[in-house]
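**Q** Listed below are the structures to be examined.
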Structure 1
Amino acid sequence: MDNELIENFGPIFRELREAKNMSLSSVSGEHFSISQLSKFELGVSDIASWKLFSALEAINVTSEEFMVAVRGYKIEPIEELIMKVFQYYTEKDARKLLNLITNGKENIEAGYRKQFYELTNAMIEVLLHDLDENFEDVLPAKKKLSEYLLRTEQWGRFELVLFGNVVGALESQFLWILGQELIARTEYYKNLPKHKTMINRILLNIILVCLTQKEFDKAEFFLKQAESFLDDETELYERCVFLYYEGYYLFSVNEKEQGMEKMKKAVSVFETLGSINLAENFRNNTEELIKG
């Protein structure tokens, strides 16, 4: 983290405290004195990280909210990068994706967040190859991502982003191994709302890949896993997509009547909710499936 950002910790904390109409005395307590907190806010001295977390709790501000304020209410670098990757990949703009790789290489050479940029560059290379098969051999990039994910015991947001963005471009053996690891290595974070949403959507994407590749045994396995994760009735989008893929699976294993009923029901739900484009996409997929 840049020293400039760290130097802003105290002044930003003061801004947030005052915005909450809370005095120094109401925030200080057994962990630090009014004097210590005042010096921290003025940038005269630092406080230990655990004291900072305690102080943030006292003013009812999360660490995530605090870091957003420290960054001037700008999104995190990883969020900005992922937004660009998603945009350029959706637009099939290989040139801009290549520019992101070039920028990443410059940061690697400068020694700035080397691992972060090595891994995100590998992710972008996999996506580029998915757009253009003439792009350089990406087996080393896939191996780099797989090896990193397999040696990381707990997958947080960064690992979910890496895996989630390349699900559709991975070969069956990579997808099968990493898909199982997704379930095993997100145990501690799966109940965090953002992480849970990402896990659910990655599982749904894995199911779709398995279905389109006619890997029905694997699709059945991941359907069971996804069903256990979708335990919140408010997850309407994920539940509706799951219903459709469940129907897709049943239709594909010769339970055509039951499968078609589920797919039609999912399309109907999307229409009822006003998600016309989604409904149309799934309806078109159903027609292609019927044609064989």
Structure 2
Amino acid sequence: MKLYQLLLTKNECYIVGRAMAPKGVMVHSTAANNPKLSRYVGPDDGRLGKNPYNNHWNAYHPGGNNAPPHAYVNNGAGRCKTCGGQRICCHAFIGKLADGSIATYQTLPWAMRGWHGASGPKGSVNDTHIGFEITEDDTRDPVYFRKVFTEAAELCAHLCKQFKLDPMRDGVVIGHAEGYRRGIASNHGDPDHWMKKHGESMDSFRAAVKRAMGGSAPAPGGLTHTYRDGETLWSLAVKYLGDGNRWTEIQALNGGPGACDPNRLRGGTVLKIPDGGGAK
């Protein structure tokens, strides 16, 4: 991991400076075809490169007209009536530097409450989780995806070590879409929509975080997958073991044909995944 710091000191979130005891990490991706860190982090520090539009998030309300500090009044569309900007700020961004290499920029103190996941009927992820954004390209480049996936796993490993968090524990490392399903975040599909294009998921991401921490996961049977309607044991074998014909290994680890009938699996079932080479 290549970690730098440029705090967004002009952002209202930083100025408010509310403390937060991190209990987890939320992974976001930007849903915009622009992998440059300079789009979101600024001003240029000699590594980021110039942002000709000066529309980075080091502004009181990003996306607005860079007005000085002022009272926020929602215009009904999630933007400020005065400046047209948004109340948004996350703890870090992962993406491309000016030289094309991949890096992470910390943009808020880790123990400061961010404005990254909004809320849902069961509360707000902002109260409990560090949040970071991965800058998307057009989502089709496997080389870029693999680099930022690895960088993100290493960042999560770093944070989990620092705050003594177990990435395999339920609800600790989650994506924005998972936060929405849990009722603690707004309705977004990231980063699932990007990960699935490259044979990954938040389950495999959590396993990568654990490996980056030097842990033993996935030990034999130690990796789990929460089954979703529409999946098959074949597709899971392709995903985790690299060969659909190995679906019977997953079945065997989960009690055999009687207990793990592929025709009777229901969404929400937690399946143990064998440790096997060839996983994508």
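**Q** log10 I(q)/I(0) by the Debye sum over Cα atoms at q = 0.18 Å⁻¹, for residues 47-158 alone computed as -1.00: which structure among 1, 2?
**A** Of the options listed, only 1 reproduces it.
**Q** Comparing distance in nm of label points 7 Å out along Cα→Cβ at positions 127 and 263 across structures 1, 2, which is largest? It would help to have the intermediate numbers written out before the result.
**A** Values: 1: 2.9; 2: 4.7.
Comparing 1, 2, the top value of distance in nm of label points 7 Å out along Cα→Cβ at positions 127 and 263 belongs to 2.
**Q** Hey, distance in nm of label points 7 Å out along Cα→Cβ at positions 151 and 239 derived from one of 1, 2 reads 2.6; which structure? Write out the running numbers ahead of the final one.
**A** Working: 1: 4.2; 2: 2.6.
Computing distance in nm of label points 7 Å out along Cα→Cβ at positions 151 and 239 on every structure in 1, 2 gives 2.6 only for 2.
**Q** So if we calculate distance in nm of label points 7 Å out along Cα→Cβ at positions 7 and 39 for every structure here (1, 2), which label has the highest result?
**A** Largest one: structure 2.
**Q** Suppose you compute FRET efficiency 1/(1 + (r/R0)^6) of positions 23 and 223 (r between Cβ atoms, R0 = 25 Å, to 0.05) for every structure in 1, 2: which one lands on 0.65?
**A** Label of the originating structure: 2.
**Q** Out of 1, 2, choose the structure whose coordinates give distance in nm of label points 7 Å out along Cα→Cβ at positions 87 and 199 equal to 3.1 when calculated.
**A** Computing distance in nm of label points 7 Å out along Cα→Cβ at positions 87 and 199 on every structure in 1, 2 gives 3.1 only for 1.
**Q** Still on this model: Assign the value 36, 20, 17, calculated as semi-axes √(5λ) of the Cα gyration tensor in Å, to the correct structure from 1, 2.
**A** Derived from the structure labelled 2.
**Q** Among 1, 2, considering only relative contact order in percent (Cα under 8 Å, 6 or more apart), which has the greatest calculated value?
**A** 2
**Q** I have -6500 for helix-only ellipticity at 222 nm (-39500 (n - 2.57) for each DSSP H run of 4 or more, over all residues; to 500), calculated from one of the structures 1, 2. Which structure is it?
**A** 2
Just so you know, all these numbers are worked out from the coordinates, no wet-lab data involved. Just so we're clear, the structure is a prediction, and the values are computed from it rather than from any experiment. Cβ atoms are built from the backbone, for glycine too; each structure is taken alone.
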